[in-house]
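Colleague: Got some structures for you, see below.
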Structure I
Amino acid sequence: MRMTTCRFTGIVVMLLLLMISMVSSSLAQDEAGALFTTVGDGPVVEFGPRGEWDGRYTDPGAVTYHDGQFYMFRNGFQSWPASVQVGYLTSDDGINWTEVTEEPVFTTDEVDYAGTAMLASSAEVRDDGTWALYFYTWERPAFRGAGGAIGLATADDPLGPWTPLPEAILSPGSRGEWDETQLAAPSVVRTDTGYVMYYTGYDSRNRQSIGMATSEDGITWTKYDDPTTTEAPFAESDPVLIPAEEWEAEAVHQPRVVKTDDGWVMIYRSPGPGRGMMRLGLATSEDGINWTKSADNPIFAPDDLPNGNTMWFTALTHVDDTFYLYVEGSDTAGVPDTSIYVATYTGDLVGD
């Protein structure tokens, strides 16, 4: 009887320790997921009326801060993959947004080489006052193997008219390379010596990694090429971030990058191993080339949104020591329509 009691007590203790471990693990994940705090209990920008160009879905596209004001060039569309149009909004605080015009300021039809869609992804204002909008194309109406490249449009005013360059400024690599089928989601950072672009590259197996390119003028670009790797799939260029963690499955993509006084910060996305498994990761760098992933990854998940349903495209900007993370998510649980939410973090992400 005493032995039976001891065994029973031992089992209870083991179960309690297991429960404590599970709770601790859950708390750690919750804490990691709460690195960015979602503002409010709903979206800051909603999708448009039914039947309009943004009547089903909208994502934050490109967000930038200039001369004391936030600017957003959001993507609006009615299905996916399908034609995408770009809307224009402004904000004084990055949270409360005003739609400047109900009509899109830039459309897929204006880009001759955009087969199915053109999506805004990064924006900046040049020293001469010229607005630059970096976008990527989606060539075919498919989720996999769609093809696409990165383009640039410029305008004297954010309302347009926007003039795209006649050809892509960055294209996929040769057959067998890590970025051979498609490029997407450019994030462009201006530095003291020129421009740096981070982008997604797709290989023939749909494995997705993050690459880097540099430019003196923001128009002519050279992909980063590590001289120590000379054979395919890295003969022509090299990624700076690859999928390696279990939660990342076979894809790290959609880099959103800012350069702060403390160093470089990247928020990236992984679709995970199954449907509805979108997560965001954090990586930091001292030189913009060598990146360290956060030990707390993933740092943001659908559960961190008010409805905790789905999560798609993102944008990132950094103003006065605060990071503003814009996330496309479902407006209502169980309904596929998407709107834009904002989450913030104040402090040094490089040192944390």
Structure II
Amino acid sequence: MQRSLNLVIDKAIPWIREPLAGLSNITALAGADISADVVRKADALIVRTRTRCDRSLLGKSAVSFIGSPTIGTDHIDGEWCNSRGIVWKNAPGCNALAVMQYVVSAILHLSLTMGRETDSLTIGIIGAGHTGSAVAVAARAFGMRVLLNDPPRERAGDSETFTPVRQLVAEADIISLHVPLTHTGRYATIRMADRDFTDAMKRQAWLINSSRGEVVYEDDIKRSIDRGDIAGYVADVWSSEPFIDTELADMSELATPHIAGYSVEGKLNGSAKVLRELSGHFGLPVEVPDRDMLARPERPLIEIAQRGGSFTEQIALLVCETFDIKAESSALKSGYRRFEEMRDSYRPRREFSAYQVAAGDHIEKIAKKLGFRT
């Protein structure tokens, strides 16, 4: 008979402990409290980006598996883990549609701020993976001109049409970053959006960062906003989380506490992926949760047929019914010291697919492309 496994789990991760309750000994803690002493006798970790998995945490442990229900992996020292035979798995694409929802909300807010219809705007998307591609689909549904840049994919022969970064930065009215954080190599992304980057942008252009805080050089972003070199900044991620640059947050058009990917569906996708990987690694008979278990939203039907306004205004009203990005920004700006509290206590929102739309034919057609049910 197989011995019971010892698992250390970030207590903020949902849908993990229940399927494993009868199969393992579980220690559930806040991510910041997962220490070397805690994991010394653990067989596996399930963590978020707040827990740095490297030699200092795992050097004296028995951990053979790390699962992270996140798209990012920069919190895992993959090279060191590989050298020790520690298997580590993340969940690429798990919350792509949640981040798309966030970016769509930002795009619509910025369009209305500029007083322009979306079909008059060019968006530059840097990083064409799961999330960037989802944003591109949404932007095209709005009639936006879409410029994509992703050198690794282009070099690998991706069939998409890519635009050189210099051209993209110079022509885009809105630039959205969707790259992983990498420190070295030909395609290193750390501080890629620096002074040279913003100097090349249009003075009326906006920058959105929902990837990783360190992808931008925050001091240069502040300088560019202060000098009027760019129209402004939208940020969900910050270089020194949870101790964010409050000056930059104040200067930003929209500032949120790293919740762009925090949807119910995204969290379920991530947890399910990790459970499947854990089950395979240890041979556990784990029952993996799926979307059938999710309850309907409180108001699953959104009706906008009787509302007037421009196309952009109507779509903005529709999206705001699912996620009010301006309200989220106002909440963070009212108390920066609560950044981590707000993130940990955030009630995950529902993605577009959880809602049905009743509207005119044109709006319903666009809504369906975004993922709404019609």
Structure III
Amino acid sequence: MSIQEFFNLCNSHPWAYIALFINFGVIFVNGWTDGPNSIATLVTTRSMGPKKAVIMCAILNALGVLTIGAFAKYISTLVGGDVSQTIANLVSWGNASIDQILCAISCGLLAIIVVSMTCTYFGFPSSQSNCLVGGITGAGFALMALGHKGSIGINPWVKVLVGFVGSLLLGFLLGYLFTLLIQRIFKKVSKGASTRFFNVGQIVTSGLMSFMHGVQDGAKFLGISILIGAILSTSSGGVYTETLSALSGTWWLYVPVAIFITLGTFMGGYNIIKTMGKGMANLKKYQAFATDIASSVALLLATFFGLPVSTGTVKSTSIMGGGAARSFRRVKWPTAGKMVMWGALVFPLSMIAGFLLVMILIWTTK
């Protein structure tokens, strides 16, 4: 499918424009609220000023999206994992019409905004990645309840659950182990030399974390664009499953994702930087260095196996692990537990929101 064909089909199905508009809006907010996670420890340990860190984060977020967009097909062929395809296959839409499916996707994406704003209003953290999965699934359940013979993708949902639980365990474990390893390596290094090393090292590892945020979260929202394109293709005789695969790595789908996530990241999110950097554990420079490496490795592994995970969750648990390596008492467990709990709760909350939004829209437009 060419870009011209895509927009011709959008003109015939205006709900596609609405779904794309909401998707890009959520991507923008994701860059604003989730991007700062990757530079939180860099700023709070004063290895780099917040403005410079945000600029670096924005640029590397964009490079991460462009990289996963360009190489998604090769990664899928190499190890069988593709986060964008996992997201695109969360729901089988049955015999619903193209406009009904696009309407449901729009409601599923809108559920992300509803749940995120509600959590923010009550002071609870939320994961837009988890909300995305829940919202689209809830919208799919709504179409099934309305009599359309769809189904939930079992394999994609297995990957979602494995990714969520695995990110909690792997983030903490890698944060803990990398911190202990660095403690041992630098045990006999002078304080001045180690400080100079970690000042520079943190810039490198935070940059890597920013890049991996672009890779992981960019792939999720790219999956929605691919899904919209595959649905539209069926109106012109295209085969849905074949188009899903063919659109993976299409430049005119992933470039807008890179642009919007970059614009959102430039907004800053300085309150999030403060919460992530000091809210769960007061880290020294070497611990921050270790947690960034741990988070990047965890995100890389998840991406290779097609597991959609929350970068905020991975970063949070690696910070917990880094703090625990020094002393378990230094970790602010209530704050950490609250973040993990709400990371899990947004799955059912966004499902309910996606379901209800579809039902409300159908009811009000009868």
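Here, each number is a calculation from the coordinates, and none is a lab measurement. Since the model is a prediction, treat every value here as computed from it, not as a measurement. Cβ atoms are built from the backbone, for glycine too; each structure is taken alone.
Colleague: Given a computed value of 18.0 for mean count of other Cβ atoms within 10 Å over residues 61-68, which structure among I, II, III does it belong to?
Modeller: Label of the source structure: I.
Colleague: Something else: For helix-only ellipticity at 222 nm (-39500 (n - 2.57) for each DSSP H run of 4 or more, over all residues; to 500), the calculated result is -3500, so let me know which of I, II, III that is.
Modeller: The correct label is I.
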